[in-house]
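Below: a set of structures, written as structure tokens.
Read-outs throughout are calculated quantities, based only on the coordinates presented, and are distinct from any laboratory measurement. Please read all numbers here as calculations on a predicted model, not as lab measurements. Cβ atoms are built from the backbone, for glycine too; each structure is taken alone.
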Structure 1
Amino acid sequence: MSSKNATASNGIRPFGWQDKLGYAMGDMGCGFSFQLVATFMQLFYLQYIGVSAEAYAIIILISKIFDAVNDIVIGNLVDTKRIGKKSKYMPWILLGGFGLIFFNIMLFVPVKSFPYMAKCAWCLGAYCLWSIAYTMVNVPYGSLHSVITDDPQQRVSLSTFRSIGAALPAVVIMMVLPSIVYDKGLDKAGNEIDILKGETLLPVAIVLSLFALLVLWGTTRLVKERVSRDATENTTGFKAMLSSVKSFFTNRAMVGATIASVASVALFNSTMALNNMVFQYFFKQADKVSIALVGSYLPMIVFMAFLGKLTRKYGKKSVIVTTMFIGAVSGVISIFAPISADTTGMIIYIVCLMGLNLGNAVFQISVWAIVADCIEVSYRKTGKSEEGSLYALYSFFRKLAQGIGQAVVSMGLVAIGFKEGEAAVQNADFGDNVKTLYFIVLAVGSLVAFLSMKFIYNIGKKEEEEFAKEQVAD
């Protein structure tokens, strides 16, 4: 019932830099699509197209219910239907990559002149189609992690490189795009504000989508699958889905990691629009939003250098829980921090983000190695090769979290009095309120993730060492 590393028996080259680079390119390809959508889709439809925050929240929740079926179906297809001769996963990645080109572009078509209900329908339809294409890339790509290698430390290195691949699109989008998509203008009261130039996002989407396909192709050329699974009962359809659901929810480590991921994605990764609004309405310098990258990514960059040594010495769980605790405490402090709308206040704001992102950064670097370990635990427990289906369920909850996060943001904006439209006049205290809302959301996310990893996730250093010994024995 064990997994076997196939390197020696079939002549595949040993695990090395090509696998790390290729795997990083995979999340880079996903990231150029995902980060554009996560950062600017909400702003595009609320500020430029003119969809209300209430309607947008409903659209996102409906699309995520659709995603519930989409993820599980595609995960089962990846496990049971080979569409290529040499690889179980690569053909699905390329097929989904072509879909991302069309539907990523569709999302940012400037339908400003459409009737209101047609705008909402376009947003919902385009987002659902984009979700299908993204799942066709992301599920097989995520499943690759568990079959590239079965060595725990090699999996940590893959997870680190995946984090690098995911970070690069965010850096590009946050540093380059604000100067392209924002311009100085006047609101309806004649006040100077930063206005989103929504029409610029269509050519941006075209360029980024084509580049995403190119780097996804690079993944299929560089990454090799080495871990073979013993033959198991090949169930399909509804029976296979039920089997995967049972495997997922009886795996305590997977449940704990998933809850932490939901908190991280919903209340960190899906709230980038709030950060943009802080610079747009509080600091009134939307073009300086890239400065926030220091707070968001400096902790990640620092830990990437020596996370492997820390996890070998203390175990992944201990390192993550410790840093998450620091992040949760920082979040509470940030809510009450005296931040002014000047350069000094901006520095304090960045320092607060650094504390908040400490735990989230370490978790994001390690999470893919954790998920691969959880999938391996499930295989050893059940004897079933369900990588695609298990990762699809995990991916579904992450995508559901994206919808929850965007819905929370939308309803939070309603609560603090946001007025949609590209030249709408906001209340005088809106900038301060959106800053406070952002810190509250991040603090709650830190606390939930900490509690889940501390009390539910159950693979500590001792279990990791025993797991590694079993893999060597196999």
Structure 2
Amino acid sequence: MDLSQLLNDVNNFVWGPVMLALLVGTGIFLTVRLKFLPWKNLVYAIKLIMQKKDRHDGDLSPFQSLMTALSATVGTGNIVGVATAMVLGGPGAIVWMWISAAFGLSTKYGESVLAVKYRETNSVGEMAGGPMYAMKNGIGGVFGRVMAVLFAFFAVCASFGIGNMTQANSISASFNASFAVPTWITGLILTVCSLAVLMRGVHSIGKVSSVIVPSMAAFYVVVTLIVIIVNFENVPAGWLTMIQMAFSTEAVAGGVGGSIVATMLTAMRWGVARGVFSNEAGLGSAPIAAAAARTDHASRQGYVNMTGTFFDTMIICFLTGTVIASSGMLGSVDVSTGKLISGAELTILAFGTVFGDWARVIVSISLALFAYSTILGWEYYGEKSLEYLISNRKVIYLYRAVFSCITFIGATQTLDVVWNFSDTMNGLMAIPNLICLLILNKDIADECFHYEKEIVEKERKGAEIDYQGSRGM
């Protein structure tokens, strides 16, 4: 057995049914444990995003913190991952994406609360937090410290692969196919842009992310809505096919779903897997950005960061899925290979029903912006994880430089082995993080209920609140 096959087998095991059940199961448990407050307070959480409460300790505004987290989560999964899920799991995979994201709201809320509650200040006055600090300071003991080291190690490894090289490769491959731009030129541009932003640290990442992420999301939402409106006569049938195939115990096909055949279990597997891959709820990455926020209460930032899962999966992924399901392109076959068209090419075909040849330009630009923002966000995750393992600031600056330069390698090389290795590291991050969430569920619940009673209810009544008296800060 060669290395590539071995890594592929390990990756399939890590992202197998047990892991997916643990991810969704933890979300279900926390949703019930928190008395469905993350669901009830979703609208309230969205309103919190633009509130300014910057008189508290932290490196980024709540909005910048969310945008930094979204920069890493809104990526190729929203374009490539959705299309792949619909080919392998049928249109019903989108419904399971939604279901997993609904429970993922509680998971993202919980891990972000712990990140803020147990964060520390590093040697240069920056906030340092995330699952590793919750494990060290919340769980404690040898067990907590060992889990923290494992999580940080997995996160550093994943940052170079899934957060960097695979993203750069997606950009260069897309620009090469669409505009015949040599991969080395794309790689060089990415390296220079990454160095310019990343060497200046978290404040630079936060400022750039707060511009790129809303802009790219707005652009993508507008173009998807245009396609949906033009193809609206097919939209109800597309949605109906999604629902039918999500809960069908027998293989079904036909209609607007093309020639795709899938069962409920297949739809569930690929919907949950690609949904988690896209929004990262439960993986423990986004809370690292949450810990940098200026906030008065751990639960407040938990609600803010929770909206990332809503925007990423329940909005952007759903729109991509609707475009594909209503386009009639799902099930298209590549005449040269005889295989089903998947990934970015399927999304391009779907957009092409309205935009024609411009579809390739639109998808390529969207993919490039999504992937580049992921590179920025994941550098911060990797940096903070490395900082936990090695506190030497010279090593951190070296990491920033090496990380930026590695984008060139990612843009110019084939990455089958790298993809499987980094995808495995990404999945392994979830194991200690989910264990931490389950062990510290009382801490999460206490913060949630205290915030609901002392702040949310008073804010709804318009009462003055002593924010300095909030718990967990």
Structure 3
Amino acid sequence: MSTTAPVLFCIFGGTGDLSRRKLLPALCRLADEGHLHPRTQVLATGRGELSDDDFRRVVAAALAQTDLPPEAIAAFCDDRLHYQALGQGGVNDFQVLGERLESLENAHDLPSNRVFYLAMPPEAFPPVIEGLGGAGLNQSSGWTRLVVEKPFGRDLASARQLNHLIHRHFKEQQVYRIDHYLGKETVQNLLVFRLSNALIESAWNRDRVGSIQITVSETLGVGSRAGYYDRSGALRDMVQNHLTQLLSLVAMEVPSSFEAEAIRFEKIKVLRNLAPIQCEHVVRGQYTAGEIDGQSMVGYLDEEGVPDGSQTETFLAMRMYVDSWRWQGVPFYLRSGKRMPRKMTQIAVRFRDAPVSFFEKLGCSHDTADVLVITLQPDEGFTLHLDIKVPGTPFRLERIPLSFHYQDRFAAVPEAYQTLLEDVMSGDQTLFVHADEVEESWRVYSPLLESPPQVRPYAAGTWGPPEADRLAIVETELWQGGA
């Protein structure tokens, strides 16, 4: 049963990779599962001249590569999907777009509820935003919402400039800055895990927690994204957005209510309380040739499109502190890298050691710190690692995992974009990034952008430069996603 009102969903960059791989499959799946209103329509825009039927055939072929049922694909393409050429994006082009929007709304009895999704390179954001505002498409007789993909700026100055431009044409409550990591089921459940379980929340502070490590690792290299990636690096591509969002959710205070404004307010407080980053607490790395799962991998400098002698980091690890009553003195470790041995996104909360080595006299000098591992991908769930006595003699302790995995309990877990697109259409901004969050996160990392530490080499298939080992705080097997 649909929980959303009838909407006209307009995708700028509708023929691009993001639209084909993520947005259109997510919308099709929402329609198939009954989460789109029966009258909701999708209009894709692009530079090329295509008819509706031509575009539908292209999309149907792309959706056929997914696990969506053929009948669902046919119904979505035939009943909901449309195309509009935007030309060079001039004033007249946006006026023509406005006429097409009105035509579709009249034909399908839609109440002028509109979503504009910017699924395009960031340099294309300003002209589209200006075009929408100039043509009066920033408001309607229903509601109008603007969805902006990352990266949101390249530094503090550009982020402020983009925010200023958006706020000239749209109110903040109309803007949905999307970070797909926040749509993952485990990220949302992190709040439930904390706030619905008194045992966990009572231990979620500096008295009980010794350190927290957030890791996002990828086995892939830069692939065909070398042109973009070499201008960004791990800091801009992953740390400033994905990892920092996870940090703010982990470290935030209990909000006054489970509502978007209350949660976003607490996240902003965390960012404002982050202590200045110390250079000696940061390790930058760049992958060299190596092996992953027995396959040879070239180094970053040998990837197609990477400039000779590039100093762009493909790995970043850092130690940070939140200067708040709850977290004073507790180190937060952030790590992200390409060409790692394993793909995973993981939050590891290491609790403090038992105050007394009670079993040391029995020959057990075992580390007594319990570790909670929250895995966002690839196997979403939670694992609490505890010590138990091994049966028999001699007296030995062993660490065992108590686990919950979504796939073991639930038939299907929604893909992140499904969750986020449905939230956009229902008007829930909880999982989206506020303008102040963007600017505060860029402020935190400005020193690293202005004076980056030296780049250290690491072989593809390893866990980063040796210099980063001093920042590791969780047992290697846990950090790598094992046991």
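Of the structures labelled 1, 2, 3, which one yields 2.9 when distance in nm of label points 7 Å out along Cα→Cβ at positions 14 and 406 is computed from its coordinates? Corresponding structure: 3. Structures compared: 1, 2, 3; top value of relative contact order in percent (Cα under 8 Å, 6 or more apart), i.e. the largest, recorded for 2. Computing helix-only ellipticity at 222 nm (-39500 (n - 2.57) for each DSSP H run of 4 or more, over all residues; to 500) across structures 1, 2, 3 gives -25000 for structure 1. Please state which of the structures 1, 2, 3 yields 16.4 when mean count of other Cβ atoms within 10 Å over residues 70-77 is computed from it. Going through each structure in turn, the value belongs to 3.
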